[in-house]
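All of the numbers you see were taken from the coordinates with simple rules; none came from a lab. Quick caveat: nothing in here was measured; it's all calculated off a predicted structure. Cβ atoms are built from the backbone, for glycine too; each structure is taken alone.
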Structure I
Amino acid sequence: MNNENKSFLNRIFGGVNMSWPFVIIYAVAAAVMTALFLIVPALAQTSLQRVGETLEAWFLFAIFIMANCKSPLESALKTFVFFLISQPLIYLFQVPFSSMGWGLFSFYKYWAILTVATLPMAYVGWYITKRNWLSALILLPVIAFLAGTGMQGFKEAANNYPHHLGVGIFCLASILLYIAAFFPDLKSKLLGILVAAAAAAFIYIRTPQVTVQTTQPLEGIPVLSDDAYAGSENPEIANPQVWSEDGVSYVYIFSRKYGDTVITVTDGESEYRFNVRVYNDHGTAMIVITKAD
């Protein structure tokens, strides 16, 4: 990395006056931004909405504070206060726009626990400012988490483009940023890249090829009784459930793999077979159900 880029990263992570007024304004701004992402209907199920649900962006917010503090205690207190202000405000701003109203705060427990956890985590995390091997060791779990989360985002985008593509891009950019800013030498940087690659490979192997579901009416058969059930020749491709409602029979199918299989619906002595095909249609996972001959 050239000296100009190094100087820029040092200014961002070490050259900002992290005063108490700055921390408070920063927390309120983060809460307003996150609440907007959660409130605006057009952003539902997008990468931006995940800012209010998952951790990847909040690592960046916290690391920015820690890197600009002068001591471990300052880092711990200011990161704690940042989360103590921002997280409840996110829920408060959503109350007028949600059918749950004040009931939204039932979801705050998770973030309250994380807020308390920021005290020891940010105390230790301040040592990333040393930009030595200790910095690298502190950040390696974050790198692994971001690599796994990013791989999930890229896989979801591949199966249902561009769903969560932004998550993958953000996580990849964060990994490269942290390695460039805090890992001291070539060996530590290579270690960071290897850890990221290993975590991404693990998630790629362990997560399903696709996750898609559908509910469709079953045509061409009598209305099913309450005792009807369904089975599949390959439950990974099609895991079915059947029921009847208002004189119509329905099947719900959850799939974790592309391919073709057959499901059999049994109702007493009657059996009905259906072909199920799960495929990728230009980046969107599709399920087609047809009655077997």
Structure II
Amino acid sequence: MIGIDYSSLELNNTDKYKLSSIITGDNLLFAITRLSDGKIIKIKELSRLKENFFLDSEYILKLFKNNNLLSDNFIEASIAFAANEVSIVPRVLLSKEIKNYNSLLQSVPQYLDDFEIQKSYIQNIDSYSFFPFPKALDNLLKSNYRKFSIHHSNDALICQAAKSITSKDFILANFHEYSLQTIVYREKKLVQSNIYSINTKEDILYYILLNLKNNAIPLNMADVFLSGRVYKESSIHKLLYEHIKNIYFVNDLNRLDFANVFLGKAKHLFFDIYSLAKCV
């Protein structure tokens, strides 16, 4: 099933491109950036795919081929995986003597057949995130891209939120169909980052309020910014608006970063993939 699909230009054989992609349980969201001018020329979302499709080597290979993501014109790729478990460790606290990063994640043993532990650097907080990453997806990248980087899906949001949101204290809530990412800054410093599985709009309200409580941010003082797959007319937004005074949609996407892609009034839809394309 195709969710959002914005394209300004067709790929050609002369330009060189970068692929940026966010992968969740049954969802593939990707952006294509033209390297010659750094402009995003295509954003597309494929939703309700085979559950845990990223564990099936043949399935993901076919998926990438069918969407023309394996041509020689793709010079690099940046892939973010929405693992439910992630540990963020400041670089200064990371011992050089640690040889086995599995100890940083509580449920690692159950992952090891299909996943491997990856780490990625988050520059603006000088920290590393550690998370399980699918082996099948790693093999696809190694076999088809000359240059690639691997990230947790929260990494780019942590980076771009600090650039796009001017509030000192805020929560960014980014929505996918069945998951919610939250990024919390206090005094312009990251204090919490989570990813939750969600089933109802009440789940969303609960987790946002829990983030506020955990960080001692008064409800009437909280700035809550929304991005991803949520709309102003939705029941989710209506429920949040009833309980949270200062609630906004993220809309600080630089129009000059896009090649004739019409964003309209729904810029927040692209904030996560825009963040991955521009911030990591």
Structure III
Amino acid sequence: MKFTEYLKRQLTDFVDVYKRYFKTTYGAALILTIFMFIISAVLMKFSSFDRSVEGKLLSMISNFVTRYSFNGIYSIVDLTKTIFLYFISLFSVAVSRIKRPLAEGEDRDSFVLRLIHGEEIIILLIPLVLSCAFDVGVYYLEYLLRDTGDYTNWIYALCFDFRVYVPILLFSLFIYRIRSGKLLKLNFKKIVFLLASFWIFNEFAYEFILLIRHVVMRLFIAIFKVDFYFILETVMFIPVMAFLFLGYHSAMSTSAELLSEEKE
């Protein structure tokens, strides 16, 4: 499959998946997002921070767009992004099992959540644990290599991208394994194609969050006191993060399916 064809089908799916499933699945995504924010709050409570980054704790949404590990101190709140991928993976498996429209009067939230089986909850703990261990390990590796002269910035950028995209790749492969019962055979070309899908929506999500946060949200909360900023922005961003679930589902699930169609 040529990259242009792959990219066209992936971009089309980003739009189609919202058309097909948004109304049916948004409530379930909202519930999962609330659970995710609660876990993130616990991680924040028990995290250690270098003094230079404590001022960046603007709200819970900061946990998704900022890395707090710094100066040899690993902050476990950085694992929020990995836990986000875990809940998205559960959601993705459920969405893939939607085979019929909702019956009249059927509850949308329970309809989707019932499609998440206990087996998947346990299986997806494997990439969760691996990704958490990987994140910690890569951070300390980058910290040990930070003073390497002209290569310092390059090593930091490389480690940063590894921490972002390797967990997405791991969860994507496990989602494909659960859905198809097979392992996706990888080669360099497929990895590049997968990373392209991840990068496109991950960058969209990042810029979308910043747009809402720095333009829409700032205009809205200007009428409130600063003391309410943390709670207000956290609550208002729950539906925003829930909106992103379907896009990540497409990037992590459809991408692997498209590549599975290619002959070895």
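Brief remarks on what is shown
- Calculating distance in nm of label points 7 Å out along Cα→Cβ at positions 121 and 153 for structures I, II, III picks out III as the one with the greatest value.
- Parent structure of the calculated result -22000, given that helix-only ellipticity at 222 nm (-39500 (n - 2.57) for each DSSP H run of 4 or more, over all residues; to 500) is the read-out and I, II, III the choices: III
- Read-out relative contact order in percent (Cα under 8 Å, 6 or more apart), computed value 13, structure in I, II, III: I
- Parent structure of the calculated result 14.9, given that mean projected area of the Cα convex hull in nm² is the read-out and I, II, III the choices: II
- Origin of the derived value 1.9 (distance in nm of label points 7 Å out along Cα→Cβ at positions 233 and 249; candidates I, II, III): I
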